[in-house]
Structure I
């Protein structure tokens, strides 16, 4: 097996893992599981770095592409299109969730301001005693 074939197979495996991670992210978003989503985003970033590194190695090799490499490239492009489709859907979901969170924060802040206006915190003029005399 040529070095070019091996690099493309490695890239295909990394893109496949990235697709699986992206699908897992969809479950995290629908379940509103922020911790797992953060973990999957970090894993996905690592895979992207790995793919970039493989691409750099591929550009350094000056070998003709075999038929197998062309087939692998087609498969990789299909997986990347799937990832992009998932990303577009997630972006919309996350934008809605972000907007709802901003509204909730605004409501909490408004409630706090109203609470302080109607029930101001009274300042104590006398000192507090820590120790009691026995």
Structure II
């Protein structure tokens, strides 16, 4: 079976058609239906949501779907805790140590201190999420 997919959902803070603002991470979803629902809710408030698909690394033998509340470790370039944040998801893992090694490798190769691994749950929503 193919590894599960995690969808990282971002929402542009500027209105649609306006070049500017930031695009913070607002949700971690297990299904495209969840991401599409956030996209619709975002549009209602004049914003634009988009998502990226990342395979969940470390699940080679998994046969069950992801469920809300499952812990994942997201390697990010940027900070999800800053209001002026514009993080980019790099990878999603099942275990913290592997995610931290990935972030450390990215830091070493790029020289940027903005790479780090964060613990989030499937179903997580930022306080700013619609």
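Read-outs throughout are calculated quantities, based only on the coordinates presented, and are distinct from any laboratory measurement. These numbers were taken from a predicted model, which means no experiment stands behind them. Cβ atoms are built from the backbone, for glycine too; each structure is taken alone.
Among I, II, considering only relative contact order in percent (Cα under 8 Å, 6 or more apart), which has the greatest calculated value? Comparing I, II by relative contact order in percent (Cα under 8 Å, 6 or more apart), the maximum is at I. Assuming 2.1 is distance in nm of label points 7 Å out along Cα→Cβ at positions 105 and 121 as calculated from a single structure, say which of I, II it is. That value comes from structure I. Starting from the value 56, 20, 11: which structure in I, II was semi-axes √(5λ) of the Cα gyration tensor in Å calculated from? Structure I accounts for this read-out. Looking at distance in nm of label points 7 Å out along Cα→Cβ at positions 9 and 33, point out which structure of I, II has the largest value. Structure I comes out on top.
Name the one structure among I, II that helix-only ellipticity at 222 nm (-39500 (n - 2.57) for each DSSP H run of 4 or more, over all residues; to 500) of -29500 was derived from. Going label by label, the one that fits is I.
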